[in-house]
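Input: structures, listed below.
What follows is calculated from the coordinates using simple rules that are stated; it is not laboratory data. Bear in mind that the values here come from a model prediction, so they are computed numbers and not experimental data. Cβ atoms are built from the backbone, for glycine too; each structure is taken alone.
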Structure P
Amino acid sequence: MAERRFPRHVYEDGEEPDPRFSLANERTFLAWIRTSLAFTAGGVALEALATPLHDTLRLIAALVLIAIGFALPVQAWIGWARSERAVRTGRPLPSPVSILPVVVAVMLAGALIVVAVLIGPER
């Protein structure tokens, strides 16, 4: 009897792949988690260190970075599961589904910070 593995919907189809593929997929998952932590820490630091920027824009940029940090673990989990299923069933690897929103959010946070620097601190 095969052992039950979590999540079942990932492991119920296909064949056991070469462990190197599963381990590479896991490393990618962990890289997304590290990236999530970095965005969260960046947003917290931006606000906690009270850098001399326009207060409202700094807060919005910090919240955008923290929101990205909260959303990336979901992307990491979904991406890991989709890739693992593809490897197990011999299909091509799927495209990441949330790369564009992450890019847009990072660009938005960066633009807010640039504008906040140009405007200067609130008086």
Structure Q
Amino acid sequence: MEKIPLLQMGEYLLVTIQIDMHDQLAMTLQEDLTNKIIETKARGVLIDISSLEIVDSFIGRILSNIAKMSQILGARTIVVGMQPAVAITLVELGLSLTGIYTALDIEKGMLLLQAQATSSEKSQKKYVRR
């Protein structure tokens, strides 16, 4: 069975989709990723979709669900490498992908994850009593 590799980079997980996504693979990714977030205590997930040339409504919903589940588990989601045709399709399908941040490439996505983590730590310190 095909699986998409989940790589741990410090406190973040990197998911690079290099093959065509079909429905079963998307469902497996969703389950594997949520389990990996718990196992590694990841604070962020970076999903590289630069190899995806097309998406359908199901794959779009799975990406949105992954972001929501990750957020519930304490990890932010950044999607990088979105092709223009994919962005157009998602908009035309009316999928807002709530909770998903985007960046042009992996480098910018990692910088965004790190900036969000730093910002979150600063805001949480305001509520901690000493």
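Observations on the model:
- With mean count of other Cβ atoms within 10 Å over residues 74-81 computed over the structures P, Q, the top value is the one for Q, the highest of the group.
- Entry that produces 51, 31, 24 once Cα extents along the principal axes in Å is calculated, selected from P, Q: Q
- Across the set P, Q, relative contact order in percent (Cα under 8 Å, 6 or more apart) reaches its highest value in structure P.
- Source structure of the calculated read-out (FRET efficiency 1/(1 + (r/R0)^6) of positions 34 and 114 (r between Cβ atoms, R0 = 25 Å, to 0.05), 0.45) within P, Q: P.
- At a computed -16000 (helix-only ellipticity at 222 nm (-39500 (n - 2.57) for each DSSP H run of 4 or more, over all residues; to 500)), which of P, Q: Q
- Which entry (P, Q) yields the derived value 1.6 for distance in nm of label points 7 Å out along Cα→Cβ at positions 18 and 66: Q
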